Structures are given as structure tokens and as C-alpha cells.
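Structures given as C-alpha cells follow.
Coordinate-derived values only; no laboratory data. Everything quoted here is computed from the prediction, not taken from an experiment. Cβ atoms are built from the backbone, for glycine too; each structure is taken alone.
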Structure P
Amino acid sequence: MARTALITGAASGIGASLALALAERGVVLVLADIDAVGVEMVADEINRGGRSSATAVALDVRDAAAVQAVVDEAVAAHGRLDMIFNNAGIGVGGDTLELSVAHWDRCIDVNLRGVIHGVQAALPHMVRQGGGYIVNTASLAGLIPSPYLAPYVATKHAVVGLTLSLRAEFEGQGVHFIALCPGFTDTPILDKTMPGDLPPVAQPVSVRRLAAGTPGGIYELDGLIADIIRAVERNDPLLVTPATARAAWRTYRLSPSRMLRLIGRAATRKAAQLRQPG
């Protein structure tokens, strides 16, 4: 029997590329995204390729009942769910003094509650079937703080803690929890730091320009996808990638106060540069 996987946030970026890579390995896919047109296009590409099959579903991960329905339907259609990638996420940041409760709520609802909804929906099925993989997309920002991205960083730290706590609880039952913590990767989220229906907020630091100026720069998406598949195959609890991200994480763990000073100074310089005319 072919393995089955559900991926949220599958219309673009990590989700779409991961779907294509898993399809090449014969995994049967259920692809979900709030972007109904985009996720349908990804599923069509997979189905035309002939190596596997994919079903596209329009889904807002903030809706717990809708997430549960998608998971239940996937299990009913395929008999089991071997993997779920809780990957849907958004970037919310900017000058924290300008952020409203609505900004914080949106980030928490998508980046944290969206993951919780996927876990709550899939975990009972996986316990009953005797195993599975629940892979949650966090970020290097879930391990290291970053100015001007406080809501995003807060939710990603929460996803890491949630994932590793549940791994300790359910690994003995064959349900493998994995947290993905990539550094800056070349995906659309680098250019979409705020949902369009929220009030605009000053963004002193361009995330893409900030990423390009960090050691190692922006990681290629194909490299990240290969890392993710390897992490699942090896059942690694935590994927921190690329090597420059691991180095930054080690440095922060060794000397948090020094790292925070360096991060703060760099952010202040970058903000001053970007505020200059021209």
C-alpha cells in the first residue's frame, strides 16, 4: 500500500515543493491551502506527472472543524494517514509599537493554532493505526529571537516546544513528531510579512534584504526539501538547516546575551539604512 500524506500550506513555497518531491517517491497526497486555485494547480501538476496522485482541498487551518474533516476524509479515502505536514504559516512583524491585538491574533491563529488543529485531528488516527509522522514547520526563528518579527518568533518558539513535548509523549507509541527549523529560505514568505487585510505596519527591516545579508544568505528551497525528506527518513526530532543556521543556534545557546547584543545592533543598523531616502 502506498504511503499517504497530508500537507497544509501546499499552494506554494515549502508545501508545494515538498508535495512534488513526495509525489516522485510515490506518496499519495492530500494537499490543502487557503489558496484554492494555487493548491489545485499543484495537485494537477502531480496528477499529470503520473508518479502518484494528489487531491486538492481548500482549507483555512484556523478552522478546527474543517481541519478535522479534511483529516477524517483522507483517512476514510486511503485507509490510513502516514504523514501530516502542518506547514501553513504567515509572516507577521514590523514595529511592535504599531502592532494591534488583531496582528498578534492572526499570527497565533495560523502559525500556532493551525498546527494544533492538525495535531489534534491526526494524532488519534495515528495512535489507532500504530504509527505515523507529524511534521510541524517552525523556523530558526523558533530557536533564536529576531527583532521586528516578534509575533512570528513567538509562535515559532511555541511550535518547537509543542512538537518536542509531544514527541517525548508519543514516540513510544510509534507517532514521530518532527520540528522543522530552517533558516532564511527562498520562499514567498520572505516577501509577505503582513496579511493584506490587517492594518499596515511600518517594516523597518525588509525580511528578504535582511536574510540576504546574514551569514550564508538565503537557502535554496531544493536543499531544504532534501533536508526535510532526510529528516523524516532518519526520524530526527529537530531539523536545523543549513549549516549556517546550526552555527547561529549553537552560538546563541553558548552565549545568549552576547548573541542578543549582536542581533540588536545589526537590526538597528539595518533599520537606519533602510529608513534613509533612496
Structure Q
Amino acid sequence: MAEIRTVGIVGAGQMGNGIAHVFALAGYDVLLNDISQTSLDKALATIEKNIDRQVSRGKVTPEDRAAALARIRTTLKLADLGPTDLIIEAATERETVKQAIFEDLLPHLKPSTILTSNTSSISITRLASRTDRPEKFMGFHFMNPVPVMQLVELIRGIATDQETWDTLHEVVRKLGKTAASAEDFPAFIVNRILMPMINEAVYTLYEGVGNVKSIDESLKLGANHPMGPLELADFIGLDTCLAIMNVLHDGLADTKYRPCPLLTKYVEAGWLGRKTQRGFYDYRGEVPVPTR
């Protein structure tokens, strides 16, 4: 197996900063990249705040906190990630953006560098085929929020070799997380099951079967879910939910994956959930208020 010591992360958003957090705590040297210095500064502040919360709960020592924060560096230059042992792309869920990132990285990589994508739904085989190392390319899908969630989906493309698989499986173990092996089909395991449930909840709202409050309460109290499906959709981002439903619908050609028109309408309005302060709930006041 290859030895991973340095990790480059593309994208300092919600997923990227969480991935940087867990890798730094596990002893890896992390180089975090984004096109925006503001995003990088915000990511570092978020990581520090989240580790401080772990310290206050006795899950992380002050010494480990200081060491982890010292292991994270940032850069605006994608090329700077070239010398790292492992690169995790955690940019926006658009295939053209991801392809462009990998194409820009290729001239700067070491021959041994493993490439991965944190995509929640896009074909790993197709992304890998646009690089010079499809055998060293895998899906590395963390769940949100990364520091809290235990699961990592490992998705092997058609060309991924055994050494790459074994290496990443060991990395997940060192992170203290659990790996689930998923085949390279649209949305893999978690989102193949989760997103149609969220989409069906939006249809239930769209058809007037229940309102936002009654739908979420029904699933929390009737199915023992920690969050209602509409609340969860707001947390994930309605644009991400719609993108994954479109991948499922296009990739599997089954009408049961047709995105609900109401989900599309919310995205068109720019009501994407918590990140824009409005989605199925309005978050601009002290308490979230249902918007339907």
C-alpha cells in the first residue's frame, strides 16, 4: 500500500473544511485550496471553532487541538497541491467544474499521487477517464457534517486498482471512521436511498398531503428520524438535492427519480436552505419558521 502523509483538499466549503478538520486531527499534513481567500479564512475559523467545541466536550485535548491547527495550510494556487500524496476534490457538485479541476491539476502531480472526488452522485469512472491515472482514482464520499458523521463511502471506478482501494481503506481506518464499499452507479448507496425519500417528502408538500411542520414531525416521531426530511434538505442544500435527483433521473432513466417541480421552484428562487437563510424554513429570525 502507498503511504499517505500529505493531503491536498480542493474546496474550502462546508465539506472541504470538515475533511481538513478530520485529517489534521488524525495526524496528516493538510493543504487546503480554494479560489477565494475569504472562503479559506472562513474555513480556518470554522475548523478552529469546531475543534474548540470538541475540546470543551473532552473529545480532543488542547495539545491535539494546537497540533491539528498547525498541520493545516492554505493556498489559492491549485498547482501547490501537486506534491501531496492524496488529493480530495470537494468542489461544487457540477461535473464540468470537477473535470476542469482535475485537468488543471494533472501537469503538477507526482506519479504516485492518488486522486479522489467527494462527489455525492457523479460517475467516478467518467471523472477518472479524463485523468492520466484512472487506476489511482476513487470516489471518497464523506457525510455532512464530516467531523460528526461516522461513514465514508469508498467508490471504485471501473479502472481503480486494488492498491488504491487498500490505501484509502486504511486512511479511513486511521481517521477513526467506517468505510462502506459502493459500486459506481448514480448516487452510490446513501443518496440513492436518501434523496428519493427527500424528493417524496417534497411531493407530499407539493400535493398538499401535509405542510412542512406536519411532514417533518411525522418522520421524526413516526419513523424516529433525528431530522425531518424537509429540515434535512435545507441542511444539505436544495440545489445539491436537485442536482443529485437529476443525476439519478438521467443516469437510471426511471420516472420514480423525477425531481419534484416544487424542489425545482425553490432552487430557481434561490431559496436553497440554511446557506441562503431560506428554504422549506425561513432562518432569518431566532426560530426557523416553515415557508409553507
Structure R
Amino acid sequence: MTVITSTSNPRISKLQTLYTTRGRKKNGLFLMEGLNLLEALLDAHLFPQEIFYQPALLQRTTRGKMLLDRLLHIPDAPSELVEVSERVLEAVSDVQTTQGVVSVLPLDAFDPLRIRARRSAKLRPALLVLDDLADPGNMGTILRTALAADVDMVLLTPDCVDYLSPKVVRAAAGAHVVLPVETDLKWEAIEEKMALHCAGMPRVLLAEAHSNHQYFEQDLITPFALIVGNEAHGPSDEARRRATHTISIPLANAVESLNVAMATGIILYEAVRQTHSS
């Protein structure tokens, strides 16, 4: 088994480049850090290409001990296990206190077709489109909420923040593993996918702060697409051209708008409420 104790090791230097979009594209790899994310991968039978771990750090908790034992006893696991010193792991960690493990995966690990094939077959009314979303925390929170609300799929426009950046992955808390997400889609492709989801009769709801139509007045049981726009600039002209309805969330006390992740969650959970009440 390989053991790395130097932060100047070429493999460690390569890992550090994966915290940038350029480094991820150049190497065709990205990182997932922490116990929760690795457990989610293993539970889905998705084995990382490499797993860098520090035994002493993992053994500080019962959960870490169980994960370490699981890693060391997976029969014929395709992952390469690389033991590293605590100093090395801290050098490749993106959090203040590392949990003791960093996983490396190929960029195509979360192919949406394969993820969809693993999901149960059922009607999922909501299709979510993120229109040039810029903040990684918002992106990750929305992905986590979309999974919890059982959204059918998430579509990302080309100018969205990189959905495989460490901050997005961490905030999504495992949603990448089980939620189909298609990235870098031009609006023509998005339009086709919305029409397919809505069975040829698109119902495209655009979240708009000052719309006269309230979100809870809409039929969210029949298949629909929801578009949410950029945090600073709102929906793009391309999004507006494709919307069949605009919807808003009523706000009191002169509040101008809500955080985009919170607004998305409110609308998606109205769809959940309607579905459960029908």
C-alpha cells in the first residue's frame, strides 16, 4: 500500500490543482472530501479512482473507524487507497478541520443517464433549470433541496458556476451521487428537454420577484419546468423568451427579494405539498 508523507509529492501537487476549474478540466478529475460523501459513493457502488486517507484522523470517531474498516475490506475494490500523513491531508483539504479522507473521481462519474437508470421509475413533476447561477453555496444548497423535493432533473446553463467545485459538492451533501444533472446546456437543448418533460405542452414557470402571479396559485402536480435566474441580474432574456408563466413569492415589510436557494426551496416544496395533498 502506498504511503505519502511529503506535501511536495507530485501526486499531492496534482490534487491541489483540482480545486480550480482549470485544474479539473486539465486532469479530467475532481475531488469529494469527507466521510458523508464517500459513504454516499460507496452505498451507490460508485468507487472513486483514488482515496487519500489518514488512519489516525479517521479513527477519532466511531463512524470514521467503520468507514476505514469498510475501505480496507471491500473485495476487489477498483479504488486505489493511498495512506497519507496528517500534514499532507491538511495540505489537500478545503475545510478548516479535515475528516480524514479525500476521494478523487473522473469528471464523468455522475453521468445523468446512469444516475437516472438507478432511480426508481415514477412521475416527478418538477424539472429545474438554473440560469447562470453564480454562487457555489447557492448551487449546492439548491441541488440538495432539489434531491429532497424529488426533482426529476436539473439543467444548468453554460455560465453557471462549476457544479463540481468543492464548495458546490460540499453544500450539496451527496446530491451529486443520486440527482441527474446536465451541465453546459444551450437554451435550444434546454427547450427540447423542457418540452419532453412536459409531454409536448411546455409549462415553464419563471421565478420573478415582481410577478403578479403567486407560486401557490399554480398547478404544480402536472409536469412543469421551473427556471431560477442569476442572483444579481435575475433571469436572462433567453429564459424570459421561453417562460409561459412568471411566478413570485409574496414578500412583506418592504423586503425586496429572497436568497435564490431559499426561493427555489419554497416553490419546490409547494409542489411537494400539492402532490401529497392530491
- [ ] Match the computed value 17.6 of mean count of other Cβ atoms within 10 Å over residues 20-27 to one of the structures P, Q, R, and report its label.
- [x] P
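Suppose you compute helix-only ellipticity at 222 nm (-39500 (n - 2.57) for each DSSP H run of 4 or more, over all residues; to 500) for every structure in P, Q, R: which one lands on -11000?
On the way: P: -16000; Q: -14000; R: -11000.
It must be structure R, since only it matches.
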Task: Structures P, Q, R, by distance in nm of label points 7 Å out along Cα→Cβ at positions 156 and 268: label with the highest value - done: Q
TODO: Name the one structure among P, Q, R that semi-axes √(5λ) of the Cα gyration tensor in Å of 32, 20, 18 was derived from.
DONE: P
- [ ] Identify the structure, out of P, Q, R, from whose coordinates distance in nm of label points 7 Å out along Cα→Cβ at positions 140 and 244 was calculated to give 0.7.
- [x] P
